[in-house]
1. Which of I, II yields 41 for relative contact order in percent (Cα under 8 Å, 6 or more apart), as computed?
2. Figure out for me which of the structures I, II the number -24500 belongs to, where helix-only ellipticity at 222 nm (-39500 (n - 2.57) for each DSSP H run of 4 or more, over all residues; to 500) was derived from the coordinates.
3. With Cα Rg over 2.2 N^0.38 Å, for residues 114-153 alone as the yardstick, tell me which of I, II scores highest.
4. Compute percent of Cα pairs over 20 Å apart, for residues 130-193 alone for each of I, II and report the one that scores greatest.
5. I have 16.4 for mean count of other Cβ atoms within 10 Å over residues 26-33, calculated from one of the structures I, II. Which structure is it?
Structure I
């Protein structure tokens, strides 16, 4: 007698962004020792109508054409926000202070203390497989996806070129965010910079 598991999950991929802008500061800036880098991808861009489990993400990366590079002690978090762009006074912990309507919920560490490696001749997708899967719920009042990258490499690469993400514009919306520096990690309560110049193209890997 055969038994079938009706709870078998099916994997899908979703590509968001097809732009060709090269941005060295995303998904992590190899020229600085520490930093926060965040991006918003909307419910409409994901095209999801029911909760899913996100198991990984890919970034479209161009190498520096000098040598293979790697950043250690990286952390990746996912969460959900109620805005389709970063509001003013959002801090590195993704809390708005003073509060003016921005809400971030379910901020979850999906990958910690990992090494992000980019071959010098890379020109394509680099995948990050999550240690902790993230349940994205498009039915929540915070229905847009937040991706937050934290760099604690404690070193930098001083070459004239660095790995860069292929990115897309967002019609002037502030869908990227950064706060980076040397010596120490920027405080969680500091407000970073909202960025409307581009946002990394990604491929989300998820299960339903």
Structure II
């Protein structure tokens, strides 16, 4: 998917340049992410909260130059899959959609600091740890905010700290699926991108040196 992408520019000091991609490649990746995201969410529907949407938002924020384009990826994946799976409480849907789109805001951090340049194992290791950290932050934020919304809207929890604690405790078994899904799909997306970038540089060594 990203093998035709132009190689990253060399780093200057601690600054890492954002990925540069031709518009037609961005269009193909955009469509591919949406179709793959809808398909993966439907395939994983029997596993509660095990889905690729947050990872797609994280990757889209990093990959696409347009913030709007990046936000559209998780939103369209959710709309397309929910059209098949069915809708639920509108207020809760808004919260869920918002939290699954939230990882896009990490785009500035990722585009500034990620470095998958071949031959720099330390930079690649630091970038990998950073990606995992961002994925875990997105999972924790989703767990805290969506269950707060459930507690606020649901009538079966008492409207006090005890009810809120009970809501979080009952949601803990689902959190492991959220965390596992986010980490797995994040590793697949960014790992695939890193491999494709390394492959592109190895096939075009002269271009990489002149970039």
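1. So the calculation was done on I.
2. Going through each structure in turn, the value belongs to II.
3. II
4. With respect to percent of Cα pairs over 20 Å apart, for residues 130-193 alone, the highest-scoring structure among I, II is I.
5. Values: I: 22.1; II: 16.4.
Working through the options, I get structure II.
Only the coordinates and a few stated rules stand behind these numbers; no lab work does. No experiment lies behind these values; they were computed from the predicted model shown. Cβ atoms are built from the backbone, for glycine too; each structure is taken alone.
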